[in-house]
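Structures given as structure tokens follow.
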Structure 1
Amino acid sequence: MIKNNYTLGDWGYFKLLQLVAEGLDFQGINYALVGGGAVQARVIEAFNKYEKITAPNVPELLLRKTKDFDITTHSTEGELVLFLNLLQLENEPLSIRPKQPRRVNIFYSGRNFAPVSVVLNYQIGPQDFSGLGEQFYNECLNTAEDLYLRYNNEEVRVRVATPECIIASKLTRSSPKDIVDISGLLRVLARYESRSAKPFNYELVKQYLKEAGKEHCFQNLDEIMTEVLKE
């Protein structure tokens, strides 16, 4: 039976991210992982680095389940279609089915895990990126960082948006799942700040929101920060 939602503690979901990231790198596509998958990647990387704990052993409470991978790029539609065609061709029995413009369903099964069905959402420019504008879209791509994520002895290099870009984007929506993601990511960042983790740049997030005319989101950020700092 195929699950509806996953974390990077699920081998099939982790493996699929590995294939997608390697395929994007092979095609020379500059991208940034964003959304819930990016939050999970940031959490996993912190536990890998500071606790020497790999993905399947990271506490599930810190990983909100999702059915998606979301990526931003400056590539053309044709380049992304070529990437998807090659991804399917080179990774049998992986199959890809279009769902909507710039949204495909990837089905993948292997000998060592249950089949997974994940939606890949890809953006080719700021017109696809709701909530914030072109300057932020470019910043999200230009400041993305390579993270090395480990699952037991397997490793994948993934280009992931910064915590500030992830949180600014999620604040513009502030749905319940976005609030969960923001709170969880801030807790993990605060947990490891004393161990040389890069401190969260609160003022930079406010700058992003102000530049996009989203000052009304400041209050949500302040409230979440207050709750996190109380713990």
Structure 2
Amino acid sequence: MISTLLTSVLFVNQNFDRIDPAETYGKSAHEIVKMGHEKWFDFYTNAEEGGQSTMGMSYANMYFGTAMRQVNNERMAGNEKLEEKSAYLRKNLDQFHFNMIDVGRAFTGGGTLWNLVSSSVRANTEEVILSFIEQSSPKPPRTQAEVWKMIGETEKNLTEMKSEIDETKGMTGLTYDEVRLSLANGKIMFAGAMKQIASWPSNERKAVITGFYDAVNDVNFMSGE
């Protein structure tokens, strides 16, 4: 999808499987995670030539997500059940978020903001996985009903903006029908995820639902809907 274009280019042209300290000003994955997203972002964008550009800020986000993934992988190594759950989330929650970003881009007529949102998706998913590892989450839990309500409101807004979305397709690369399909597929993903996690421990279910909630809420907030 168009919203993942910059993210895909970064992954293809840079090793984002593991942190290479030579690319992160000597910082290891553990050091980056310990800094936290905000401090790492400020450090990298100030140190990197052109770091204040959209590309530079996107790299900062991607590196943080990669650092989190590397540390999470190390912490859950050998725990097959947790590794299986993480693999599922990395595929499905990531894609759900990208689908919602397409909706947000259509709402706003595009913009480089969405490159930054796209480059943060990995970190968002890794936060959910981290809550599995630590058996706790700093975020208040959300419910399925809250997610479905927000998706319904998003769908209503999408219908009302049909003309505007088609008018700006030259800037977003997205037609109304394509955006509606992204949202429809997102609904299928969420419904499927709720079935997948039905037997998971309560704290894990709550963390996953909250991850989906954040994906919709973040996009609606960024687009002013």
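Some points to look at:
- Looking across 1, 2, the calculation of FRET efficiency 1/(1 + (r/R0)^6) of positions 118 and 206 (r between Cβ atoms, R0 = 30 Å, to 0.05) that yields 0.70 traces back to 2.
- Structures 1, 2 were shown, and mean count of other Cβ atoms within 10 Å over residues 54-61 at 15.5 was computed from 1.
- Ranked by relative contact order in percent (Cα under 8 Å, 6 or more apart), structures 1, 2 are topped by 2, which has the highest value.
- Given -14500 for helix-only ellipticity at 222 nm (-39500 (n - 2.57) for each DSSP H run of 4 or more, over all residues; to 500), calculated: source structure among 1, 2: 1
- Comparing distance in nm of label points 7 Å out along Cα→Cβ at positions 62 and 150 across structures 1, 2, the highest value is found for 2.
- For 15.1 (mean count of other Cβ atoms within 10 Å over residues 166-173, calculated) the corresponding structure among 1, 2: 2
Coordinate-derived values only; no laboratory data. What you are looking at is a predicted structure, and each value in this text was computed from that prediction instead of being measured. Cβ atoms are built from the backbone, for glycine too; each structure is taken alone.
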